[in-house]
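Nothing in this text is a laboratory measurement; each read-out follows from the coordinates by a stated rule. The structure presented is a predicted model; accordingly, all values stated were derived computationally and were not measured. Cβ atoms are built from the backbone, for glycine too; each structure is taken alone.
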Structure 1
Amino acid sequence: MAYFSENDINEAKKRVNDMQKRAKSLTNDNDKEHKKTDDEKSEALNEENKEEKDDSSLIILALIMLLSHEGADNMLILALLYLLF
């Protein structure tokens, strides 16, 4: 069985701590990169959702105008207004 001196053990502990610090710094860097790409993706999705919502809102508004001009049921118009918000 191999015996290690206290110096060897302390040196091994120091190397372990150094390796753990390096590993943590690498994982933190990767997490930051993933957060940036996730943020960019979510911003792109938000922009697309806003555009789709704007298009939907315009269609619903046009439908409300047409139906109110034709004398449609007020409950139907209120339901369409509810969809806008």
Structure 2
Amino acid sequence: MSTSEQSREIMTQERHNSQQRKESMAKRAEPQANNADEQADITQEKARELVNEAHLQEEKRQESMSERMEEAIEKSPVSNPDNPD
């Protein structure tokens, strides 16, 4: 085999190896990209759950405050002058 043929063969092998490395890197990167999308979806879902939970806690807090205020008003001597405690 002549030097030019050997050079062509080496270049061909090098291109082939380079292509295989690119394909391998792409195959490894794809699941990571998909996993990142899944992680983003999970993060968004968790954020929505936390916001909903915070809203529910705020509603319960407001209801509790309203109930305590109503009880305090009912027990107040001003609201019930017939019952002077």
ask   = Which one of 1, 2 has percent of Cα pairs over 15 Å apart, as calculated from the coordinates, equal to 79?
value = 2
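Consider the structures 1, 2: one of them gives 6.7 for distance in nm of label points 7 Å out along Cα→Cβ at positions 16 and 64 as calculated from the coordinates. Say which.
1
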